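Just below sit the structures, each encoded as structure tokens.
FYI, it's all coordinate maths here, none of it is from the lab. Because the structure is a prediction, the values reported are computed rather than measured.
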Structure P
Amino acid sequence: MGAERGRSTAAPIRGILFDMDGVVVHQRLDFAAIKQEIFGDTTGFVLERMTALPLPERLRAEAILERHETAAALEAEPMDGIFPFLTWMEERGLCRGLVTRNSRRSVDLVLARLGLRFDAVVTREDAPPKPAPDPVWLACERMGLSPADVLFVGDFEFDMLAGRRAGTRTVLLKSAVVGTSPHANLCVGSLQELRCWMEAQAGIRLAPRNP
């Protein structure tokens, strides 16, 4: 079981936010290929580099990125354990939200294909992308919750930074690439492990949303 640290767990948990890629679904996005096609090299982060492009080049870059994301969305597969975990949340009245750096079009395609439903979905068109806290704040607002009552589950450092800056508790879903984070309150190896941890914590109250 991953070690929990930092923020007190006394506040009730009323909702959970999820990153999409690597947490909710598995998508085969080749970021090296995307950067090579847009920039001619494979350095840096795509969205951050795109903001510095002149408008005509940025529009071209957005079209390239959208094409890659759409292709990945058509082949996206649910991550192990996501459906049982979402069912468990629904049985306990916990709100569920999605915060992603992907486009609205590709996200809607994934959710419709796989039959996934969230109370709030925030994409890069809605707010500055993670690691900025803005999309996390917006998702909490759309769920009608305070960040202090929310867990943010992600598999990358940008997720942990965004959640911590926004005031949520942060859970790192460990992967072969990222196994720990100084900004995570908890590190787990699976959603089932997170569920067991939540159920075992005497200090955590699972507080249903208001009807």
Structure Q
Amino acid sequence: METSKYKSHPWHGVAIGDGAPDIVTAFIEITPSDTVKYEMDKESGILKVDRPQLYSNVVPALYGFIPQTYCKEEVAALCMKQTGLSGMEGDGDPLDILVLTEHRIVHGDILVKAIPIGGLKMIDHQQADDKIIAVLQQDGTYTKWKDLFELPESIITRLKHYFLTYKLAPGSVQPVEIPLIYGREEALEVINASRRDYAMHFGKPK
């Protein structure tokens, strides 16, 4: 089989996986050990430094995105349907994912297999910016939970707190809100909507 001698672009050149949306590939950009926020450069696919992590914020789990997804019209429409809000847009990025695991993974720029269990409906300046919450496939601890609402409340509170504060500077106006926390079935809907947006804007993945 002929293969490319170059590294695949993590957004467009990596498959979401045959088991999607129940099991998805996730490209990890940052980990809890990182003191800066890394982000994929959309043109090259190479990780770049976005900014230092603000203040005491530390990402609570592996954080990245789902390849071959995009948040535009379909994701925005689903957001308005689920929240009753109007005038929403997708944020124009691949769909974000946070992957829970008991294992200490210390660097990003890796692929993992993840099982979505829910999500946070985050709104950032009238843009839908969903955060899918997943567990690492075959993780000895977290795979016992099949839905976000089965998690201990303390974990859900920590996830929500991180995303409500990771852009917040002291004395500033809160730039984001999370009007809805949802379980597994809604998360699968969001993933499928983002796949439709990707196909609409970039063509059907090969």
Structure R
Amino acid sequence: MLLLVRHGQSEANLAGLLLGRLDSPLTEVGRHQAKLLGEVFAARPTVLHRLVTSPLLRARQTSDAIAEALAGGGRAGERVEATVDERFVELDYGELDGRAPGDLEAGLWDGWRSDPSWRPPGGETLEEVSARVATACAELASEAANHDVVIVSHVSPIKAAVSWALGGGPELSWRLSLGVASISRISTGPGGPALVSFNETAHLGGAPR
């Protein structure tokens, strides 16, 4: 199973800013959410085979919390260190990174939604995100068919992975809403990828989101 985890709340998330490659750390709430994610994976009935993370700080802080929970509360002898995979990094917003959505030029969102090949100035297209994530998921598929593989990533790559599982295009991402510290699951058996769950947040309980 591929278990796709969105990182906990970051400082830029809290401020309501577009957040791509900027290295915004987790807030106190985000660190608590990461701890709750760790408890989820430490308590699961199967042994985690691989832990993969985006290189960005907010994702690495979240994956560190998962690894710590596995070492401290998992089964005896279980220790999984996170490995970085650049393909699960967030969309590059280019010159739009760190800006408030309300400050963007009129009509920009409508144009972006209608054209997956649109590129933010100095940034990346949704088609490019979709291609790199699909390649990464396909490479992990055979391993995930028999073992749990946790991937700590971001909104756009996780939506791209879901689109890959559903056989859809990058335009599907605009129709998906994904919360911080959520879990989405994709099975990768002989029949090909299939979406098992999306945007699980029950593990957060009453924690702020």
Could you tell me which structure in P, Q, R was used to calculate Cα extents along the principal axes in Å as 55, 38, 35?
Q
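Looking just at Cα Rg over 2.2 N^0.38 Å, for residues 88-127 alone, which of the labels P, Q, R belongs to the structure with the highest value?
Across P, Q, R, Cα Rg over 2.2 N^0.38 Å, for residues 88-127 alone peaks for Q.
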